[in-house]
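Q: Once you scroll down, you'll see the structures, which are given as structure tokens.
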Structure 1
């Protein structure tokens, strides 16, 4: 099948990714199975195709990575990075972490999150300006994860920066980072040593002392290397995506002032607003999978050994799933499963925490700034091969 050169998707194309949705719509309707010759990958964009692939881990594997350039580089993946694993090893590691993300532990964070938001936002009242990312969004996820891990306030950002180099420059693959794309976790070493001598009621201590049955049937504790990677996974997995979600909240709600006014009057709408934001502007617009066998899709064969991009952002706006128009932001939309948090084996382990942070942050923002206009000329978009969102989203407030 010949595809016109004007139908084109490239995860490294900065201009395209500034607003990929018109192209996503064309892909869904005209080229539901797309092939990019330059980077040698296939892509699916319709909801049913993306959902079917994301839950079929035997055919669409994460074991070689979930990012295009990492799969292409055929890099060795150390055990413990959940998003780069398949069952059964993934199930062992996920089950261990799931024991730490209990509803009781998550809900116990609410008063602490509210206190941090209040302490951050109150000094901005009366200044006439507020940046959804620089003032709050970039800080709240790290503070919350620090609360979980028992890392002192203000230190987690430095620790994560010393731990991993997953951030990429716009237009460049992750594998071009000088320090390498995968985490080592060494930034957490000093905290592990401290907690070994001074255990506490925190996630780090629980991970250090937890016993589990591994994939060989052996009961044991995590090795030091596994623990370092686990802590990195916990610290980084939700930080960037939650930050981007709040940046999009500032932009999208400014563009829909009538729905924002409803939120000011009725905070019961906040949970469904967070869901609609993640559907409408998912911070991770695509994930990659390694194809383990020949697959027939839309009359063509995707050969084993290919890389398949699952375009979550395109699927989340597919009118076949989100009628009548998936490109419309609507906080009253009839609930339907979206893919902003993934699905199947890799459904986001921290989804409840992300939802909680989004709900509380928006609630506290609306308490202080019920109306705002975005300063788009001063906003800065960060579009990488892994996430899409804002480095800054400045607003002018009444």
Structure 2
């Protein structure tokens, strides 16, 4: 999903098209590098796998909370800081296009009481996370966060709660509220993209409407927030394995699968299981987190790699959109074989081949599959945006290096694949 932002493209979650008959499927892309994992082409669960290493968590692409395809999920354990009072939350969306953990207040029992985060003046902090088609709202809390065997302590997170104070008008002016699991199609969002904090220096120096607020009673006022108090990407706070992540998903042959199982691996070059190998490093703009994509003679100045988007989303005249109500997606007469060139801020170029199928036909033929590697569409992106969503990840190891962190491929921020 793509978040509105004044300082950087802060993408989150997926493209939300739940009203359409395709049931919010998104897609595009193919893959070439080997990736570990399993695929189910039936409704049966994947076979049991050996226990993963401490820096590995299992990713599952399945029917999830609302039956939306191309959504990768992981389980996250949230604890009251310094205690054993914890709750494990499943079906949290893995999102390389945003930064920070967001979970619902309804997922946290009374025993997991998370301290309220305050600003430097003691004001209670709340956050609005705006997307192109909606927003999440809730308080900022402190939590110990564990994923696999990795743990970050006293991390600021967003606890989504529509009943927290009153939603400011400057927050709710971008579309529908995504303040329930069914509306978000997930039990939370795990933002593990290239930045440490979800707003960064821009929010630290001045109040920016639609981001952070201090609340007294039901009234909330826009406020500046120091970076150390902002909702934070947990990965750089993991210690040894905190310089980045690898999303590893298997290829999906045949156009669809009922489910896919892969791995979320923490660290780049820190363990025997997370080497960079021959992956191409595509550096991103250190402020906006984007690179340049060129496709069919069109240059898109805001290219980004986003596991939280349900498809490849870009505006092109090569294909027609599907008929209403599925116009968020492309419906070519046959499968289109395409390619694009990504150019990083480091000058590195990388040619990517991908395929786009007829979304309506594929969805109907699949009977409601979860993994759709051929879906693409024009929805919710501007003419300068090229969103490499989840289908780009199938059959690849995709590396996300976090800003200012040292890796074998140089310091982040960058993507590699």
Structure 3
């Protein structure tokens, strides 16, 4: 009977790969169908994994097999610690799905940088993003400037009142500045509404694909504020207590206020006749008025708080009700999708998640013979014979 071939792995590599993929020992062991003691033995060098086991580990942790054979753990994902966490998230660590999405965003940015070097004509012509912020900037003035930069002042009432149209108009404008807008897969909105990588060239904004269009629009504006500050981060609509002094929370509150000012300008909100005569804010009242501003009910309620028109206590009392209504709507939407044959078009969702600008740049580089058929399939995470249908979805 032949011996089983085992592959030595350098100390620290497997522990690093597991940790940066967001798995604990118990969960990793369960998914790999081994005992926890076996995972620990691999990590501390007591036992080398077999070839099959190492391939399974690489697949679970979403790492190329070659990375697990490096002489020492890389340091490429230390930037994770610099991201601001969502205050109310119940899990103090990142989920594997969030780790994977962050790595994907970094990879797509690397691809765009490579295309810029080998086939610069494949990148779209972009305008200068003239929106720089300092942390002592006036958020009200900054929001009005952002609104002007995105072109929101020219949106007609049909665009503002239609969540999908408003989001698409904003995304198109943002990608026109060379900022890629991606959407995530399989991440709970309780963990992440969005995040950004602010470095130029090719900054990245990732929106939670499971969210509704109106919260996505607010998140997009929030992340643009992060890019204006050159300080990428995770975001949520949650507001910590106003007297909290943590610098990360101050940045989040600042970006929320800039986004709120852009979406719901102070002058328009305070001049609104229905806002003036409403004293008892209910969920229905919030939903009706917020829609006219293209905002979610919660974002509009927070705006009323910051404008001094509603007390924080009102926000705290209504937030659980808003969350419950949101959860119920999500369940209803999920049931509707499950009941409908086929679900959403696969290639349209794929193009949305990757970002249309990114897909177009990769396809153009391939058609210009700057990258190979293997590259284009790898960069777009599809099989080569699926390219025509993805291209068709992008051009719609």
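FYI, it's all coordinate maths here, none of it is from the lab. It should be emphasised that the depicted structure is a prediction, and the values quoted were computed from it without experimental measurement. Cβ atoms are built from the backbone, for glycine too; each structure is taken alone.
Q: Between structures 1, 2, 3, where is distance in nm of label points 7 Å out along Cα→Cβ at positions 263 and 287 highest?
A: Details: 1: 2.5; 2: 3.8; 3: 1.7.
Going through 1, 2, 3 one by one, distance in nm of label points 7 Å out along Cα→Cβ at positions 263 and 287 is largest in 2.
Q: Can you tell which of 1, 2, 3 yields -1000 when helix-only ellipticity at 222 nm (-39500 (n - 2.57) for each DSSP H run of 4 or more, over all residues; to 500) is derived from it? Could the numbers behind the result be given before it?
A: Values: 1: -12000; 2: -1000; 3: -17000.
Checking each candidate, the match is 2.
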